[in-house]
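Below, each structure is written out as structure tokens.
FYI, it's all coordinate maths here, none of it is from the lab. None of the values given here were measured: they were computed from a predicted structure. Cβ atoms are built from the backbone, for glycine too; each structure is taken alone.
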Structure I
Amino acid sequence: MVRNFEQINRMFNPQSIAVLGVSAQGFGFGRGILHSIMSVGYEGRLYPVNPKGGEVFGLEMHPSVEAIPEDIDFAIIAVPAPAVPAALEECRKKGAAGAEIISSGFSELANEQGEELDRQIREIAAKGIRVLGPNCFGIYCPKSGLTMAPGGDFPRKTGPVALLSQSGGLSIDFVSMARWRGFNFSKVVSFGNGCDLRETEMLEYLRHDPDTQVICMYVEGVEDGREFFRVLRQTALEKPVIILKGGLSESGGRAVASHTASMGGSDKIWKAALNQCNVVVAETLKDMADAALAFTFLPRKAYKGMTIVGGGGALGVHGADMAELAGLATPLLREDLREQIHAILPKPGSSANNPVDIANPFTPPRIIKETVMLASQDEAIDLHLIIQLLYMYKANVGIMNAKDVTEIIPLQDFISEYRKAHEKAGKPIVLALPNNRQERESMEVEGIIREARYGLTEAGIPIFDQVKDALQAVAAISRYTERRQAMLG
């Protein structure tokens with residue numbers, strides 16, 4: 001059954017928004033989220049509500065929702081918990097398709113008062129208004145200019161990744177991690193306690209959302225396990241779903257109960273069920289971000305063979321070991337290609353076998369580009385991993401009589417040559433940029449790596465902090481693709 005998502009669409013794309021609980025001075029969630037939405041550049045009509053009236057950020061504050069001069073599409077409620085049901089009912093009567101309740105103090109407190117407030121919210125929602133929360137950060141939708149309270153500087157650039165999260169703070173963290181990695185969002189939803197809209201219905205919505213191609217989820221507990229896994233299995237056949245599950249340990253389960261009033265569940269049962277649905281299971285938030293990066297930038301296929309290209313024998317050996325553990329092969333290159341690669345590599349200390357040892361981290365990027373171009377001619381190779389140790393240049397500052405490392409790293413050459421390789425090789429390239437010089441005296445190295453990341457991700461090359469991160473992310477695509485093909489028959 002395909003649900004009618006018209007109301008949810010209006011929530012993501014509102015033409016008018018009422019913000020309840022806005023203070024004229026100081027800091028509060030209502031004032032903060034209003035400022036964030038204005039900062040992002042929302043182009044619809046904003047109606048702050050405060051019983052005292054007045055003005056905030058150049059906007060008139062209305063004494064009540066009823067006093068707003070038109071019906072509204074969406075409401076953001078940030079009033080004290082006991083006042084939420086009455087505020088929600090006002091919004092429903094004003095025609096709102098939906099509301100997000102930022103306020104906390106509900107069932108997560110595990111007391112009768114909180115449970116009663118939750119019950120009242122569900123009763124009002126049943127009359128026709130959809131509700132996110134309470135105890136949530138709500139929606140970030142760059143396409144429409146809707147954002148969260150701490151999200152005034154979130155990008156307006158859209159992307160293929162969506163996030164569903166029971167945690168508001170984790171949503172903010174994940175958007176920040178995405179910015180560092182260079183992928184963008186279609187939608188981010190923090191649903192908190194989930195009195196009305198929860199993980200299953202929102203997952204089904206994203207399954208049908210044409211703007212979403214990759215779905216990430218942070219889940220602490222589900223309301224209806226059977227229905228959730230039914231929808232999850234259907235969704236994962238069409239789009240990759242990456243899940244980070246909270247509350248798997250005993251102590252984590254206790255924390256979950258007080259965080260969003262959810263029940264965690266058994267580690268083994270969850271992981272077995274997720275694997276049956278062909279979900280990519282993340283162990284950490286970083287894992288989830290890395291997998292989302294890979295699914296955003298790389299073709300979805302089963303990667304059978306790859307090259308590992310880097311400066312240093314142990315680097316390649318360790319990389320090959322980790323690749324095998326991840327289920328990825330590093331086959332010996334064709335003899336004619338090995339001969340051609342050997343001819344262009346610096347001597348001594350290099351090796352044209354796979355992994356390809358380019359002798360040292362200072363080999364000109366042009367040589368690395370040509371190596372990748374030649375290796376791409378081998379039909380056994382599906383992908384290239386380049387390991388670039390830019391931090392090693394720090395040791396050469398004194399030798400080169402340079403002021404600092406920025407004077408001796410050929411940064412623009414790296415960006416230019418790797419872009420050419422990406423455009424012409426015909427096989428995907430991923431790059432690992434580790435930094436083992438993080439002491440205070442080497443802060444400029446981090447700046448160089450940052451510039452390299454931005455220059456290359458703009459060209460479509462995914463960048464990972466460590467070799468292991470890159471291999472795990474590529475392996476996730478391979479496993480997902482193989483299992484999906486098997487499930488489809």
Structure II
Amino acid sequence: MSSQKKHPLITGTVILTLTGLITRVMGFFYRIFLSHTIGAEGVGIYQLIFPVYALCFSFAVAGIQTGISRCCASALAQKNPAKARSYFSCGFFLSFSLSVIAAALLHRYAGFLSRSLLKEPRCTPLLQLVAWSVPLGTVHTCVSAWFFARKQTAVPSVSQFLEQAARIFSSVFFYLILSEKGIAPTPLLAASGLLAGELVASLFSAICLLFHFQGTEYKTPSPLPVPSYAACAGRLVALSLPLTVNRILLNLLQSGEAILIPSRLRQYGCSSFQALSIYGILTGMALPFILFPSAITNSVSTMLLPTIAQEQAKGNRKKIISATEKTMKYCLLLGIFAGGIFFFFGNLLGTLVYGNQDAGTFIQILSFLCPFLYLTGTLSSILNGLGHTSLCFFQNVVGLSIRIFFILFAVPRAGIQGYLWGLLVSQLVTTLLNLFFLHQKVSFSFYPLQWLFLPLAFLVLSCGMGLFVFYLCDSLFSLPGLWNLGITMGVCGISYLTCLLCSKQIHISS
């Protein structure tokens with residue numbers, strides 16, 4: 001039996017992780033490109049549109065995507081591919097119809113939303129352009145959900161890579177055209193890249209799906225009962241509606257959060273330019289660094305949901321417990337290491353990569369988020385896979401409410417530092433709630449010595465060795481800053497991994 005069939009969760013996670021890491025590295029160069037072409041203020045304006053864009057996307061596909069993945073995985077576990085295809089067809093039709101409505105409304109009211117909601121009229125053309133990426137994004141999101149339900153990650157991975165590549169190359173192409181004509185680039189450049197990326201990804205996904213459905217398993221009449229489209233739609237709506245409502249409410253809170261940050265920074269004493277620049281540095285430069293290792297945990301989360309749903313359908317509780325414990329362990333090992341790297345080297349990363357000291361300061365402060373951030377995403381996926389979506393919604397609302405509280409009352413007094421404190425507190429509370437809720441549903445065990453204290457000790461040792469190598473290389477070889485930093489982080493990673501292997505915290509064979 002092939003490795004992929006024996007370990008679909010591990011194989012799928014590895015494929016998604018490699019793709020995620022590649023696309024995030026590409027994304028870093030893209031953000032550096034944007035920071036030099038449209039500036040920190042332009043990045044801030046571009047980032048402002050995402051709460052509205054995410055709201056439209058949530059309305060169209062967020063809940064249905066999870067519904068497709070869960071229902072199709074359950075049907076495939078019952079050896080009924082025809083039933084799974086019926087669920088997909090219904091889900092895709094519902095989602096695409098909603099996406100067209102959302103796109104039309106966003107395009108029509110872009111000016112009103114920019115002036116009244118975002119308080120930034122320059123967002124109007126950006127919203128009008130990205131409106132049409134909502135239906136395109138819906139196509140490849142639904143197709144990816146289908147393949148994730150089948151634990152096949154090749155198509156979603158290639159789609160993700162093509163989307164990022166098309167986004168970057170189209171933005172560079174448009175920039176070269178503007179430069180040749182002597183026109184200064186605006187945030188519209190980034191929005192054009194986003195639309196181009198979604199177009200390429202949706203076309204690729206649609207073509208792959210058409211070829212996939214030519215397989216014999218879909219042409220052979222099913223010996224098992226296949227529910228009607230009405231029955232499939234009914235179950236999908238019943239499962240997706242609470243998720244969609246949850247996502248919309250969460251996006252409304254996130255929109256409020258994004259809109260309030262610049263306005264509260266102005267109350268603190270920042271000019272409009274300074275407020276948008278700080279917001280752009282935080283959301284467009286610092287946070288992507290913190291989220292970079294989550295390419296691994298996001299891949300695990302994506303594969304966990306259908307896996308947990310299938311094991312629940314089979315009544316296999318032991319495998320659910322085992323998956324939960326392994327997920328917690330490896331997310332903590334990764335989060336502790338990433339947090340240490342960002343804490344010790346955050347200032348250097350911000351200065352060397354973006355040429356911005358504020359970005360480095362933000363990275364260093366946000367480093368404490370890493371263990372909680374990576375753990376919460378995967379555990380929430382397990383809860384969703386078990387069908388407890390309301391618990392995930394509750395903990396997310398609590399976390400967002402804490403952040404909004406800090407924005408309202410701490411930012412006017414302490415500036416952006418007040419928001420960073422709110423991020424740390426909200427993530428800690430969300431993680432604790434997640435652990436509490438999950439423990440009520442899955443009786444997992446927690447081992448603080450092996451999962452927390454030993455990794456922390458290994459981290460201190462590894463980063464100590466890394467700092468020694470950094471100063472040694474800096475004084476003896478006078479290497480370029482990024483080369484020196486890369487070697488140092490490599491030494492830290494090898495040292496940390498060696499400690500984990502020698503202490504048998506991880507095993508190469510597993």
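Looking across I, II, the calculation of distance in nm of label points 7 Å out along Cα→Cβ at positions 131 and 395 that yields 3.8 traces back to II. Taking distance in nm of label points 7 Å out along Cα→Cβ at positions 67 and 363 as the criterion, the top-ranked structure out of I, II is I, with the highest value. The maximum of relative contact order in percent (Cα under 8 Å, 6 or more apart) over structures I, II, that is, the highest value, falls on II. As an exercise: helix-only ellipticity at 222 nm (-39500 (n - 2.57) for each DSSP H run of 4 or more, over all residues; to 500), calculated from one structure in I, II, equals -13000. Which structure is it? Only structure I yields this read-out.
Looking across I, II, the calculation of Rg and Dmax of the Cα atoms in Å, for residues 123-282 alone that yields 15.0, 42 traces back to I.
Can you tell which of I, II yields 1.6 when distance in nm of label points 7 Å out along Cα→Cβ at positions 35 and 419 is derived from it? Walk me through the numbers on the way to the answer.
On the way: I: 3.8; II: 1.6.
The correct label is II.
Structures I, II were compared on distance in nm of label points 7 Å out along Cα→Cβ at positions 51 and 75, and the highest value belongs to II.
Thinking of I, II, which structure, once Cα extents along the principal axes in Å, for residues 83-210 alone is computed, gives back 44, 29, 26? Considering all the candidates, the number was obtained from I. Work out the source of 23.1, 73 here, i.e. which of I, II gives that when Rg and Dmax of the Cα atoms in Å is computed. Here the read-out was taken from II.
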